[in-house]
Structures are given as C-alpha cells and as structure tokens.
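Below: a set of structures, written as structure tokens.
What follows draws every value from the coordinates through simple rules; no lab data is involved. Treat the numbers as computed from the prediction; the structure is a model and nothing was measured. Cβ atoms are built from the backbone, for glycine too; each structure is taken alone.
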Structure 1
Amino acid sequence: MNIPEKWAYPAVLIGVAGHASSEFFAKLGGVGGPETSVWRYLLGGFGLILWALMHRDSRDLITPLRREGLHIVWLSLMGVTVTYLFFHWALDYATVIQVATVTTTIPIFVGLANWVVNGVHPGTVKIATGILALLGIAVLLTDGALDALAGGVGTLPGVLLATGCAALGSFYAVLVKPVMARHGGLKIIALTMMTGGIGLWLLVGAAWGKWVNPASIVDKPALAAWSLVILALWNTTVTQLMWFGGLSAAPDITRASYLFFLKPVIAAVLAVLILASYPTPLQVLAIVLVTSCVLVELFWPRLRTLAGR
C-alpha cells in the first residue's frame, strides 16, 4: 500500500490525529515509560507486519532486508527504538502538557533535517509561520496551565528526552523517505517499526530488567489493557503508517510536516467533544493563530500566485 501523492496531506492529518491522543493512552496504560514503549511497538509493529502481509504488493518483506538490511536496521534503532524510548520515558519525568508542547516542534526539526540531509532551505515563509505557530501553541497549552508547564526541577530530564524524541523522529522521517520510494512505504514502515520494537524489547529488558511478555496483557486491568491495545493499534499501526507514509508521499516533506502543528488543536477539540472541557477565549485565539499559520504554509504557492496577480 503506497499512499498516492494527492492523498499525502490527508494521510498526514490522520497521523496527526493519532499523535494527538498518544500521551493520553500512554498514561492510562499504567506502566512506566520505557515499558510502555515496548508494549506499543511490539504490538503495533506486529500489527503493521500483518497489515503488510495482507496486501499482495507489500508481502515481500525479505527483498528490502536482503538489499539494504543494515541500513533498515540502523533506521529502526535510531528512528523507533531510541526515539520512542525517549518519548515514553519523558512522560515519567515531565507532564503530558510539557511533552506535548516539546514534541510539537517536530515540523521545525523536519525542516532542519531536510536542510541538513537534502540541502533544501526551509525558506522565509516556513520559518515565519513556524515561529508564529509555536507562539500560538505556547498560548494554547499554557493559558491556565502555567504551573503545570513550568513544573519542577525534576521535569528537566523529561523535557530533554522529549526534545531528543522530536529531533530523532524528524531525521528518521527525512532519511527513510528514499528507502520507502525504493521498496514501498508499507513494507519499510512495517519493517522499521517491528525491528524497532524488538530493539526496544531488548534494550528495556537489558537496562531496566523488564522483559515484556505480550501474552501477559490479558492479566492486566481492563482499562490498562485496552489503553495499551489502542496505543499499539491506533496510535502506532494506523498512525505511523499514515504519518510516515504521508510524509514520504508528499512532494514537500517540510510543508506536510507543518500539519503536526495542529496536534494540540485536535487535542483541544477532542477535549470539547469527549470531556466537555471548553477552551478559554485566549485559547480560541491561539487555535485560530495556529490554524491560520498552517493554512498559509499549505496554500502558500496559490496565495503567492494570487498576490502576484
């Protein structure tokens, strides 16, 4: 399953929607951050492998490994094992608000990675809209929650881990794009997520002494078990396929990544629909600012043409 270019942006948006609830289900899982990352990517990676095997054009998972296995393993360890260990480990130190705020800088890191790896300068418009979107996100997430965002001294490791997650995940997205172009998006996403999940299982088992047995999920309380299943199948299997597959299919990976700025906006909408928690007027203004910046960047070529006329 390769995502057509015309569906790249919608696919990325679905991926962003999945990312918007990942911190929530990670907390409901009731296990420590490193262990949560193992549950998420063992189950989610296995789901992606099954999904690949169900499609005729993506069943051949051996050929990519035969042709550039070491490269795929390296991408898996960097972009999945370490990246998502950092993400879930960060939640042990920092608040959900802090981790969500820091990881929302991913579009900035994608633009930087694309510049470093491919020599594509992000341009003045992307830089300006990125800064304004981050300002809006800061207002959206901190209005009425400054104390939660500031946290204490112990939150610094969490903020640093979340920053590492954003940076490594962004470089993975840029580096994996040509590999997906050679072998197919679903094949490479399934292989890297599953390989990264095995890497997490080995790393967390060796470093923390937590050797996760996937079969033991039936022994967990219902809320924790379902949260881990949702985190694996929705926030990983579907979300990662849409997010990385969409980025790979997009003609401008930096522009597509700017949809990630909508993550806290989607989270705010979910809070209204599910929790009946309504944003303040200042937060509404922030949502308008963030959404406007994303729309300006997405439609900038057309806007520039209209301005020229």
Structure 2
Amino acid sequence: MNNKLDLQILNDTINDLKNNPNACTTIGGMTSQDGTFTIPESNPGEQLRKFSQYLFENGFADMQYVENYKKIEDKSIDDYTYEETLTALTKIIRGDRFVSGQIYSCFKDGTLLKVVEKLRSFIVPNDEQIKVSMDMARMMNYRMHAEQLFIPILNDFQVENDNNPQTILLASGHGFMEQLTSDGHIDEGQFEQRIDLVIKNTKEFMKNNNCENVDNSFIYYKDYNNGVFDFKLYIQDMIIPVQNEKKVIRNFIAYFVEPKMHDFYQFSLGAGPFTIPTEQLKIGIIDLQNDQVTISLDNLMKTLLDNLKYKN
C-alpha cells in the first residue's frame, strides 16, 4: 500500500462522482450536414480532472496498464489488489484517448466510482482497525481525565511499568501492590451494573487461568465515602495453582465513579501470594479481629482512599 495517497482527494472525488451529475459529461457527438458522425468525447468535471492529474503527477498511474489490464479484465473489482486497482483506474482514464467517451461511460455505469472506492479501501482502516483506534483514543482520554486526581502512593512503594492502557498507576512494596485502573465512561445509574460486568469479566479471566473457587472469589465488604468520592468495597481471593502448591492473593478493591467526567475506576490493594492452607488468611471470610493480613489491608486501603482527592 502506498501511504502517500491523499485520503481527502479520494473522498472529494467519491463524493463528486456520487452526487454531481456533471462530474463527467460529454462534448461533441454530432452528425454534420454531410452525414459525418463525430463520436462524443468525455468531459471530466473539475474534481475528476484534479483527481486524474493527482494520480499521474504523483506516480500512482500504471504506465504498463495495457499489458497489466489483460491479466485482470475478467476479475471482479471487489477482488482487485491495490496494484490492480491502479491498473484499472489508469485504463479508464488513459484509455479514453483510444476509446472516445470511455471515462464518461464508466462514470455513467458506476464502474469509475466503484474503482475509486476500492482504491480508498486500501488506505481507510477496516472496522476492526477503527475499533482498536477508537478504543485506544478513549483510553488516552481516560488517562488524561485521571490527571485531575491526586493518587496517593503508600510509603516506600515503587511505581511499576504496566503496558495495559487502562492502568493509571501500579506500585508495589513490602509484599503489597496497589493499582488504579479506568474502565471508561459510564452513564448515569450504571455504576452497579458496571461493577457486576467487571467482576464477571474478572471471573472469566480467573477461570481461563485455572484459578480455583472462582464463583465465590468476590465478597462485598462495605460502602465508604472519603468526603469526595463514594466507594463500593469488595474483597477478592484469587487462588492460584503453582506447581504442587496453591497460593492465594487477597485484594481489597474499591470501585467508584469520578463525577465530573463520569469515568469508572477500580482502586485495588493486594497482598500475597501466600501458600495455603495458612492460618494467616481465611478464604472467603472477612476477619478483622484475628486475620493480620486482612487487618493490614483494611488499614492501608483506608489510608489510600482517605487521600484520594482532586488535585488543587
């Protein structure tokens, strides 16, 4: 694919061919008094002339179109390659010199439009590429939105690199890991539905990675307000088989919506992995009396949430 193709001139030409009945007309084509008939000649309009000139001046025209077109004359336009499309386009435009009225004929029967649209298809992303580009753009917006937040980092934690575009912050220290991610914009009244969706997707991920007790891995803990944001806190136990052992990571997760941009966030603090069975951690139980891991997570998470604010 030639990246120099000008998408704007392609779009303008397609629009002209579709909507302008005078995008190409004819001149001549009269019978004189002596009975001589003059074959009408194509008369491209301003945009079509500009497009043709652009193709030839920028080296897109196929100068071997006569030989090359013989190879594709029975081929459907839909099946053309990029080079074959340029061959067919050159044949229509340049061939008008030898077959008078060819450009006009191809304009009237729609062939010219179809070939130009085929050419555009090689530089316009397909639906999947567009979706990926839009998703990436949205993620960039969410990261920009998050810049308005002051995100606390626990003492002596080191900021880690993370290639996930949804990750705003990842930091670790002393056997703990804190993370802030964005799941994008949500509409009014969709907070709990988005939580359910995120939990569902997380459980699918856990199942695909052979985690155990997935269906009971999330426990609702409590609602919490720090004076700025309303949080819903959950505890997640992720049981991971590692060789002949089973290990568990316990996460405290706070879901919240930033009210200005209506972006959905997940702020988590995790500890582990621990080898189980262990008396330190009771799977599926919130024990704030005897479970030192859960007590530590609870105290540290409260510190983080209390200090999550808007920047001054």
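Once distance in nm of label points 7 Å out along Cα→Cβ at positions 101 and 293 is evaluated on every structure in 1, 2, the highest one turns out to be 2. Across the set 1, 2, distance in nm of label points 7 Å out along Cα→Cβ at positions 221 and 253 reaches its highest value in structure 1. When helix-only ellipticity at 222 nm (-39500 (n - 2.57) for each DSSP H run of 4 or more, over all residues; to 500) is computed for each of 1, 2, the one that comes out at -23500 is 1. State the single structure among 1, 2 that was used to calculate relative contact order in percent (Cα under 8 Å, 6 or more apart), giving 13. Source structure: 2. The maximum of distance in nm of label points 7 Å out along Cα→Cβ at positions 213 and 285 over structures 1, 2, that is, the highest value, falls on 1. Each of 1, 2 could give log10 I(q)/I(0) by the Debye sum over Cα atoms at q = 0.15 Å⁻¹, but the derived value -1.23 comes from 1.
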